[in-house]
Structure 1
Amino acid sequence: MDKIVISGGRPLYGDVQVSGAKNAALPVLTAALLTEKTCTFSNIPDLVDIKTIYKLLRNMGMQIEGEGTVELSGEKITDCVAPYDLVKTMRASILVLGPLVARMGQARVSLPGGCAIGARPVNLHIKALQDMGASVELHSGYIEAKADKLKGADIYFDLPTVTGTENIMMAATLAEGTTVLHNAAREPEIVNLADVLKGMGAKISGAGTDVITITGVTSLGAVEAAIIPDRIEAGTFMIAAGMTQGEINLLGCDPQHLDALINKLRDTGMTITPVEKGLKVSAGCKIHSVDVKTLPYPGFPTDLQAQIMAYMSIGSGLSVIAETVFENRFMHVSELMRMGADIVIQGGSAIVRGVPTLYGAQTMATDLRASACLILAGLVAQGTTEISRIYHLDRGYESIEKKFSALGADIRRVK
């Protein structure tokens, strides 16, 4: 099993190209199930989760060609089952449920897995499909859904759910009548998916707001579209610049997707300037501690909570980091404390007292974003840091050790 080894203490300088967003690519790729025509998508990142969704779609009969720019043909869908062996490693596999029921009239999808960061029930997906006329049952760990024809409905989500919004938005494109999603998630990835669906001929309005309206059509066609840049990867490198007292040019990112993080990082003393191709990010002379509360978009993203905690662990004062999205997303805390961080958990909040120095240690990644958190800590720690179980990292960051190395970090992957 691979591990990451880092010798800390080097400031990061240079340019880094932001990859396509995993969380945008996955729903867009599953949207190809909605049509018999060929769909072409560019800026697809090279990640384990992307390879998993390819296996899943090929298992259903889809033809897939290319890398980076990918052509998908769903002319002949031969199997409507998403088996446990593929779904167990990635929660986003649930996104095939809506498209399969909408186009094929049936789906059998294993309950999903993914990072162990807390309960993420799929009951909101199930209830919404039932409201649209589908028959849904749970058998032996599988969701079994059937519908001769989905019907438009008013859907009220108890909580904003990203995959729930995406799943039902896709299902509604081929439903009979109009579907309105209330309390919908507002993430940029949802807007990207809506734009792709509209390119296929769907009728959608309101994406990016908490009310999305979809009027069903009889069929969808071919589309060519690009995946948006990964705002979480961009945010991770922005925090790295601040932690290492460096200066990084983030190429290809969308500053509008990063407003909450940019405002918070400026409060820590960093200088962030829009440039022609993205953002220029420079460290401040001193790291000012700030409080952070994760919230659904456009609030501070839960996917950057672990990274900013690493940043605050070397801040100049006291920081309170409140996690409101996932109840079990503080598993990286014990690993940071092994490196000398001063952190106390109180309920859903972490109280972080900045320390002058972190120290290299043997650590273990517990989930995808915790992996990035430990890399950031290792970049500034005295001595050598080893991070094991980095298979989590490969699910969501494309060649992250190579990108950091190109910026001047002493980081390498070891078998």
Structure 2
Amino acid sequence: MDNNTVSEAAPQAPARVIPIAVDTGTAYGRPQPTSKLELAQVGPGTPMGELLRRYWHPVGLASDATSVPRKVRVLGEDLILFRDGTGRPGLVYPHCAHRGTSLYYGKVEERGIRCCYHGWLFDVQGHCVEQPCEPGGGAHRGKVRQPWYPVQEQYGLVWAYMGPPDKKPVLPRYEALETLEEGEFLEADDHSIGGGGPQIIPCNWLQHYENLVDPFHVVVLHSSFSGTQFVPAMAIMPDVTWDTTPISVRVQSVRKLEDGTTFRRISEAGLPTLRVIPSPRVGRYGMVESLGWVLPIDDHSFRIYVVGRVKEKGDLQRMRSRLGGKLWEELTEEEHQQYPGDHEAMVSQGSIAKHSEEHLATSDRGIVMLRRVLQKQLDVVAAGGDPAGVFFDENAAPVRFTAGNFLER
């Protein structure tokens, strides 16, 4: 071969390309979360706000209505609660109809509440009964009315109706609070036995209301993850069924105990915001011993009022969950993280839960049912009808629930 001849290089095999696996499960690019605001928001004019305004709601203990004006916030509205000199409770818009000064600084008198600015006096139904700076005490005072809401007292609570006046229903009575055994009396409390936290809980009311129909979290959160917060029997995984009644979503949890007996526990989420939950401490068997009302303060906070049948003063507070003998407010931040309860589980979902990010499973059937019940009532009200659980007959029988703790041998 001629030394000046350049030979062609032998062809080389192409380099092997190793595909790189792409993991698409990261948080990058995730869509902006959304919430079911039609169920969560409670302000005037919102779908849920208008539905809830068709019912009576507790706005304070009877002892909260005094001669000292008290600020309350209900369904996104700021109001003033007071009791006049004749003993009548009143609930009024805070800004005086004259010049807008807050009636929080007013003085409660025999006939009503007097504004500190120019002394206009309003009765518990908002009528202006005196204008001391006007000739003759106000010749035209009858043309002025302070915005107000109807209130009634029952079971140691002050109740308000904040809806259309022509749709005002009867304030209901409840069988569980009307049927007292010997030695029992009713006790009202404004520190929830079910919220698992402070009096005012900083998240949307729906997050707690839905918690009522979730029996499985009792086994995990309250019985294993954070230790026994109630009684050992609650740690047994139950057989669960759900159904609906005309006024509630009902949960039946059945547990087989070591002694061969069957522990049947029935809970209900009643319309509009009722906690019909038998004591998880299972101090006694039979009909549910207390009722609670989830009061939406606004879209981002709620509180719970409770009334129960007790035999000793303070029994309701003794039903609250404890961890190592400590109440929620007695725990350190480290203990809250290590032993979370309902408060941590609910509040950590956000001020309003991000419903679009949920992945509901078969154990969440109660949640789906409850949302459908609420949506149905929204549709009824939007169509001009009366929602379930309101009635207009003063002689109607007390509302009956089937909830309770029952032991079967």
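Taken together, the values in this text are just the output of simple stated rules run on the coordinates, not laboratory data. Since the model is a prediction, treat every value here as computed from it, not as a measurement. Cβ atoms are built from the backbone, for glycine too; each structure is taken alone.
If helix-only ellipticity at 222 nm (-39500 (n - 2.57) for each DSSP H run of 4 or more, over all residues; to 500) computes to -3500, which of 1, 2 did it come from?
The correct label is 2.
Thinking of 1, 2, which structure, once Kirkwood radius over Cα pairs in Å is computed, gives back 24.2?
Numbers: 1: 21.8; 2: 24.2.
So the calculation was done on 2.
For distance in nm of label points 7 Å out along Cα→Cβ at positions 321 and 377, the calculated result is 2.4, so let me know which of 1, 2 that is. Display every interim value, and only then the final one.
Details: 1: 0.9; 2: 2.4.
Among 1, 2, the structure yielding 2.4 for distance in nm of label points 7 Å out along Cα→Cβ at positions 321 and 377 is 2.
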